[in-house]
1. One of P, Q was used to calculate mean count of other Cβ atoms within 10 Å over residues 224-231, giving 21.2; which?
2. Taking Cα extents along the principal axes in Å from the coordinates of each of P, Q, which one would give 61, 50, 33?
3. So if we calculate distance in nm of label points 7 Å out along Cα→Cβ at positions 104 and 176 for every structure here (P, Q), which label has the highest result?
4. For which of the structures P, Q does the calculation of Cα Rg over 2.2 N^0.38 Å, for residues 80-191 alone return 1.06?
5. If FRET efficiency 1/(1 + (r/R0)^6) of positions 24 and 208 (r between Cβ atoms, R0 = 35 Å, to 0.05) computes to 0.65, which of P, Q did it come from?
6. With helix-only ellipticity at 222 nm (-39500 (n - 2.57) for each DSSP H run of 4 or more, over all residues; to 500) coming out at -14000, pick the structure among P, Q it was computed from.
7. Out of P, Q, choose the structure whose coordinates give distance in nm of label points 7 Å out along Cα→Cβ at positions 96 and 200 equal to 3.2 when calculated.
8. Out of P, Q, choose the structure whose coordinates give FRET efficiency 1/(1 + (r/R0)^6) of positions 64 and 136 (r between Cβ atoms, R0 = 35 Å, to 0.05) equal to 0.95 when calculated.
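Each value in this text was obtained by applying a stated rule to the coordinates, not by laboratory testing. It should be emphasised that the depicted structure is a prediction, and the values quoted were computed from it without experimental measurement. Cβ atoms are built from the backbone, for glycine too; each structure is taken alone.
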Structure P
Amino acid sequence: MSPDRYLDLLAKSLLGELYLENEFRLLYLRECVREAEAFDPALYLDIHGHPRWRAFQDLHAVGRFLDDRVENLGFPYTMIGRKRLDHLRWCVETAVGSAVPGDLMECGVWRGGAAIFMRGYLEAHGIADRDVWLADSFRGLPPPAWPQDEGLDMSAAVYPMLAVSIETVRENFRRHDLLDERVHFLEGWFRDTLPMAPIEKLAILRIDADLYESTATALRHLYPKLSPGGFLIVDDYQCIEPCQRAVDDFRGEEGIDEPMESIDWTAIYWRKSQS
């Protein structure tokens, strides 16, 4: 199998596109158990006839979920959607093709899908001199501690579906035959793990941290390690105001004027200047 065909298949697996009907069936059954819908055996067998199937399919493709309810995010390995995953692939391809030095990293990994894809890219192309780093508490987001995050409680007590254990993420790597010594886990709150993270250089830094504190901490300690020509991706900039403020404040404080580009309805990126 060619590298491109392998990566196409890996992307479909990580996004849940190979079993999308079954994912929607599980959501449908959950609503039936809650008595929000009446169970219809014929509809269960031919789920395409469900009045919300098309909406689910369209929202899934852009990393969104029905009714904007987090519990409807489904069961893929990543919630970033097709466009953000394709963009991540382009960033990795561009950084590698431009010989930008450094490893690949994601801060805030959920079930690990984006990081699994980056490791898969290295494997597909036989790249042995770069590693993949995952930073996460692996127990959900921290309760809001900074004034900039007041009122934004996304901790496991409120959103347990966002708390994914390190054992689960390791198993997800293992299922794709991509768990090895070149995959590194930084387990704990960013404020505890990132200041001392043993990372020398990064070519890709992807931040999916939601909170002002978490986003600001990742930028402060890791952006200096991003090589010139490397890519900074922030997943929640356009949909979570504290995240946007953290990015804007950091760019202002550091005098960063590289143009910020939109990826889709929520994520942005910029390429670090090579000058």
Structure Q
Amino acid sequence: MNVFTKLKLMVSGRINNRIIARQLIKYSAHQTSYDKDFNLTEAISTYSSRNNLYSYMHHYYHHMCPKYISEHRVYYSLEQRGFGEDAFHAMWYLLLRQFKPAKCLEIGVYRGQVISLWSLIAKSLNFPCEVHGISPFTPIGDAVSKYKVEVDYYLNVINSFEHFDLPKPTLIKALSTDAEAIKHISQTEWDLIYVDGGHDFETALADYQLCKNHLAPDGILVLDDASLGTDYQPALFSFAGHPGPSRVAREYADKEMRFLCAVGHNNFYIKH
């Protein structure tokens, strides 16, 4: 790559960053139409389109969420401790506040952002919630994901739970397709499962099928990175998903489960 090409890319990057920043400011500004403290079901009923519901969640995070939610988000934004978008913290808050799931499982823990948020919300709202996570806790990636190699992922999760003074989660060091993980998932019925593991189609499908079979009645399954092929039009700071999980959602979950809602690339389903 020559110097002129590098310079063009640098300038383009700065321009894109400015555009993204302007969009973030626009979305985060106070908007009266979204200034309502709904539960999740009410929000879904009021903001029926994927884009409007996403905007509501983004607005809720910036203007109505309890302070501890934003403090958690800030903590995980440092040092690449977590990914995701502001709207997702509001999404989890509204879901747990309404449904109060007692047994929760995440596949693909990374550094513990989601499971620690679940535990923090349950503690703050004073309802019992067992939090489980299945992950190799190594920098194993896939076709679309690469991770830092210098991080002790397991210890990182434990340290973050201690940072927020949360009870230690149940963590299984395994791939979701390993026998140990399958046994753990199969031994109970789950009220909430977040499938955020491998993004390749075969892995995402195996995770979905196993987890669907072990949801409690009216249990909620959330597929991450799964909004491709829908009418969701993400802002520049948002993301519609990856082909593998999106294919699982369109070809299987949309047909086999009751669709509840989607917030960005997270698609929510309820077991019949």
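1. Traced to structure Q.
2. Working: P: 61, 50, 33; Q: 58, 46, 41.
Comparing all candidates, it corresponds to P.
3. Numbers: P: 0.8; Q: 1.7.
Result for distance in nm of label points 7 Å out along Cα→Cβ at positions 104 and 176 over P, Q: largest is Q.
4. Details: P: 1.16; Q: 1.06.
Considering all the candidates, the number was obtained from Q.
5. Clearly, the read-out refers to Q.
6. Checking each candidate, the match is Q.
7. Q
8. Working: P: 0.95; Q: 0.45.
For FRET efficiency 1/(1 + (r/R0)^6) of positions 64 and 136 (r between Cβ atoms, R0 = 35 Å, to 0.05), the value 0.95 is produced by structure P.
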